[in-house]
Structure P
Amino acid sequence: MAGSGDIAAPSCVHVRGAHCTVNGVRLHYLNFDGGGGGTPLLVLPGITSPAATWAFVARHLASSRRVVVADIRGRGLSEARQGMTYRLDDYTADALGMIEAVALGRPVILGHSMGARIAIRLAATHPGSTTALILADPPLTGPGRRPYPTPLESYLTAHAAASRGATIDEFRLLNPTWSDEQIALRLEWLPTCDVEAIAQTYAYFHSEDIHTDIANIACPALLIRAANAHVVTPEDAAEVVTLLKNGAVEEVAAGHMIPWENLPGFLEPIERFLESRNM
């Protein structure tokens, strides 16, 4: 992806898309397999990031392992319907079901933003389900915590612009640092994110507590902080590492969409973390 770094993606990775039904919900995923023997990895993207927008990251990680990128319920090609709920426990049940449905065993889970909150809840409540966590810039919001720094209106404005067919030049006003290729990908996939899913999830960022969950995580965990964003502050990172039983923190010079702005800086600590634990 242009603008994400200068490293070339491996060419030997086989990619396919498929669906599975979990908890009565049809979920889509992308499967990347480069034939390596590393621990499988499940990617859980953020609040408005369908699986297709993480494909370029998955291609790199799949050079040494199988990687599955989920379309979270209400996003991408996964199901969204009236009355569907979008709580952490809903997402966690979906992730657990997908792990079983696609035979991932005990994968490493890489969660970005909302996806990192899902990974935290999953590891805390189902400790046998995952080998390790990679938590990329999770919203550390909740009762008594400061609000998420990006207002809900920003998500809804971007969604409305993409849904009405905004041009790349028009959308650049909302995302001035992104490349044409990145904006085009965003415009293609953002309309597949259900507005109710976005709104409910954003509200739950503020009402659902994950700090208790963090303290109950037993597996190795790597927290990646976006240095140029305000989602995870240095003070937040220090608190999380104190709560984790087996945790470490890395800082990457990028905004919240870390691999879109600094792909090499995002991949390097992940690969080091996995190699150091023979995963």
Structure Q
Amino acid sequence: MKSTSPDQTTDWPAAIIPLHYQYNMLNDNARMTSFKSAIEFIIKPGMKVLELGAGSAVMSFLAAKQGATVRCVEIEAPIVKAAKNILKVNGMSDKVEVIHASALEYLPPERVDVVICEMVHVAMLREHQIEVMASFRRRYLEKFGAPLPIFIPSASILAVQPVHQDFNFYGFVAPVPIFQQPDLIQPRTITLGDTVPTHILDFSETLPERLAWSGSLNIDKQGELNAIRFITKSVLSVNQAVSPADIISWFSQYMILPLPQPIAVKSGQQVKITFDYKHGDEISALQDTLKIVT
């Protein structure tokens, strides 16, 4: 499967998320509570729901609990088997259909009301949220026409932030990519300026082929800029009936990327940052194009 556009299927390795990694996602309180709240808000009895990239099928389980008819799609045979066993343990075997197929290629036989797809990785690296959503959108409209289903998540916001990161580990200096839990205090990270959005990705609209950005970061604290923090926020649901609108969102892990050389900065200074990579690429693809100009 080859393409140069996210609206067509692309090369995609068979093994995406190993079975043992499912525990980490199930044990992520912020992820689980946010998706559970969004699913309970959006999905009503009698709805038809499709989950793309099911993993453990926990999202399908939550949708079925709301009274929906659910299909979930997973490409990895061992995970398909595990998902079926887990659903059986939870008494949901007759309420969720697990389908062994590629999320990039599968289309349901009928219209659906909601599509759940959580393949979000910080900065849209490594996983295939954009490819899958773009492919599904194109093929669904070709087969069924408008309107599109509701998507969970409906959008993702990408942002960057200048930081000083302590890369000293017991006297061993190792400037390596670091992942951080968004809800934990990070004493080894000093923020040198506010976050700046770089992309807003609406999964119901045409999605970009590459994630390129050039812009300025405002420095509000003197120090040594030696890394950029990448932040990804996914919008899961929006309740427009309340004012202001109630938004359920979820932050994936932050990612700290070290710069090739530290830069001394002072308050009030601006630094220019540029990068250009393809979504789904490895972290090194972003690192190779990340440039800072003072």
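-6500 is what came out when helix-only ellipticity at 222 nm (-39500 (n - 2.57) for each DSSP H run of 4 or more, over all residues; to 500) was calculated for one structure; which of P, Q is it?
Label of the originating structure: Q.
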| message | Out of P, Q, which has the highest value for mean count of other Cβ atoms within 10 Å over residues 119-126? | response | P
| From P, Q, which structure was FRET efficiency 1/(1 + (r/R0)^6) of positions 143 and 159 (r between Cβ atoms, R0 = 35 Å, to 0.05) = 0.50 calculated on? | Q
| Kirkwood radius over Cα pairs in Å was computed and gave 20.4; which structure, P, Q, did it come from? | Q
| note | Value 20.5 of mean count of other Cβ atoms within 10 Å over residues 111-118 was derived from the coordinates of, among P, Q, structure Q
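Computing mean count of other Cβ atoms within 10 Å over residues 199-206 gives 18.8 for which of P, Q? Could the numbers behind the result be given before it?
Numbers: P: 18.8; Q: 16.0.
Of the structures listed, the value fits P.
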| field | Per mean count of other Cβ atoms within 10 Å over residues 127-134, the highest-valued of structures P, Q | value | Q
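None of the figures in this text is laboratory data; all of them are computed from the coordinates on show. In this text, all values refer to a predicted model and were calculated from it rather than measured experimentally. Cβ atoms are built from the backbone, for glycine too; each structure is taken alone.
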